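K.L.:
Next up: the structures, one after another.
FYI, it's all coordinate maths here, none of it is from the lab. The structure displayed is predicted, hence computed values, not measured ones. Cβ atoms are built from the backbone, for glycine too; each structure is taken alone.
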Structure P
Amino acid sequence: MTLPSLKQLRYLVHLHEHRNFSRAAESCNVTQAALSSSIQELETVLRLRLVERTRRMVAFTAVGEQVVEKARELLRVAQDLGNIGHGDGALAGVLRLGIIPTVGPFLLPCLLPKFASSYPLLELHVREEFSASLCTALGRGELDCAILALPYPCAALDYDVLFDDPLMLAFHVEDPVGGLATPTEADWTERLLLLPDGHCLRDHALSLCGRADLQRQAMSASTLQTLVHLVDNRLGVTLLPEMAVQAGLLNGLHVTTRILSDPNAKRQIVLAWRSGAALSATYRHLAQAMREARR
């Protein structure tokens with residue numbers, strides 16, 4: 001029996017991601033003709049029609065979609081097999097690291113210079129995306145590990161805790177909430193400004209408030225930097241991660257913060273990877289190195 005090759009499966013997965021032969025070939029560093037020929041060979045081996053080709057688009061058949069998912073599984077297993085001999089924990093080689101937008105700008109300036117000097121053989125490829133995209137990329141084997149904020153429903157992952165990150169109430173220095181001895185959530189939730197859907201920090205804030213009616217707002221901002229400028233102009237209050245405040249997010253603004261009394265007002269920053277990955281020892285070593293670099 002003739003079996004599909006890993007190269008053919010890899011080309012198929014890239015074509016599925018790009019939905020374009022030219023872009024898929026470029027991502028695989030091959031010619032378009034070579035990629036197209038390889039996928040035709042795969043269809044011949046499997047005796048299945050996987051892709052419908054037209055001048056304007058590439059469409060996958062129903063069975064083609066099933067084959068793509070199986071191909072991703074096989075490529076993940078092959079990657080883990082290749083990593084078994086390198087699972088001694090050494091921080092060297094290429095490592096594909098994902099990170100969420102509400103952590104990256106405040107943690108990477110601390111980590112990257114220290115990693116460059118302490119681990120010169122380690123080549124970090126960083127990818128910043130929302131938690132949902134990073135979890136999907138981990139599951140597909142497109143990333144080795146990712147820095148996430150828990151709680152977040154990301155299945156089949158192992159992780160190592162890096163640190164707890166308290167959430168702080170941020171408000172204009174002349175806001176009335178600053179004069180309250182012990183402000184309650186009722187004193188500020190009606191004016192709470194949030195990041196848009198997709199940010200796990202938004203979910204953490206809504207969970208803390210327990211206010212489903214805050215899902216739709218007249219104002220929001222796509223970054224923490226914009227959010228604090230809205231607060232600076234007295235348009236509301238917001239919740240900020242302590243790490244962002246410590247990194248100088250509020251420098252030059254008329255915005256101050258205070259610790260919330262709720263013990264659940266925090267998120268847990270972790271380094272996560274696929275459960276059972278061959279390089280688990282390396283990722284735990286990486287997590288320890290991140291904790292040391294942050295200190």
Structure Q
Amino acid sequence: MDLRQMEYLLAVAEERHFTRAAELAGISQSGLSSAIRNLEKELGTPLFDRTTRRVELTEAGLALLPYARQMLADATQARDAVIKASQEVTGFLRIGAEQCLGFVDVADLLERFHRRHPRVETHFTQAGSQDLIALTRAGEIDVAFVATTKHLGALPHRILGREPLMLLAAPDHPLAARASVRPEVPWDALDGEDFIDFTGAWGIRELNDETLAMHGVHRRVRCTVNDVHTLLDLVTRGLGVAIVPRHVAAKPQAVGLRMVALPPTAGPSWVVSAVSAPHDHVAAPSTHLLELLADLGATTETHLHAG
């Protein structure tokens with residue numbers, strides 16, 4: 001057993017889907033499946049029950065799960081201890097993030113960074129992507145995690161992940177019933193619907209506005225929110241439907257809601273990026289934060305522009 005196999009095991013256990021787990025782990029589906037099969041062969045027992053619709057842990061898989069988590073935690077703490085002993089970093093680090101981005105666990109990242117570099121004073125701001133980009137461009141935030149590809153200009157940024165948008169509706173909503181007949185809802189069925197959406201500072205709001213306008217959908221935004229869980233609560237209460245990234249639709253708070261696919265011509269996908277301050281504002285701790293992000297395997301595409 002090795003650490004990579006443990007990482008893949010946890011990804012499949014959490015996603016209950018090999019394709020999504022492979023996307024999360026940054027590996028091809030065939031590579032992940034092969035690694036799991038090799039682990040099962042080594043242990044002499046299946047770790048997952050596989051069906052056409054779901055993937056579930058076997059009793060053996062459930063028994064292994066806490067040890068897999070502990071192996072990864074021990075390796076992480078060992079690596080952090082070595083870096084802490086060999087790299088003495090001081091100064092200030094200002095981080096910003098939009099809520100529930102999906103491709104980066106900001107709280108975990110902050111904890112890891114503090115453990116590696118305890119003498120760095122960190123400040124964290126949660127806000128919408130548009131506001132965070134403005135603060136980063138002004139040099140008031142060193143690194144921001146945002147959900148948009150717009151308005152970045154020459155700011156250095158690294159794309160952390162992409163995923164499709166999904167429609168969420170209460171189970172008794174007509175669109176939910178329609179979805180039981182066909183796998184995706186057509187654009188014209190959304191025309192005139194009541195929506196729950198975020199304020200204009202959120203990356204998803206601009207993406208929704210552009211995507212729906214591109215397909216000629218006229219909608220009413222009945223409720224504007226600034227919190228993911230409030231949005232899910234209002235959709236549950238039947239006050240409107242919502243278009244959200246797939247990971248939001250899969251949150252525990254969305255249990256009971258119907259997740260409906262949009263046509264494959266949905267246009268731009270949900271894109272999460274780490275955006276850095278202009279080069280004349282770069283602080284040393286921010287470089288170490290981005291290195292840690294790369295260590296965690298989150299970075300997929302890098303766009304480093306001159307400031």
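K.L.:
If mean count of other Cβ atoms within 10 Å over residues 269-276 computes to 19.8, which of P, Q did it come from?
P.N.:
Among P, Q, the structure yielding 19.8 for mean count of other Cβ atoms within 10 Å over residues 269-276 is P.
K.L.:
If mean projected area of the Cα convex hull in nm² is calculated from each of P, Q, which structure is the one that comes out at 19.2?
P.N.:
The correct label is P.
K.L.:
Taking 0.95 as the value of FRET efficiency 1/(1 + (r/R0)^6) of positions 61 and 141 (r between Cβ atoms, R0 = 41 Å, to 0.05) derived from one of the structures shown (P, Q), identify that structure.
P.N.:
Matching structure: P.
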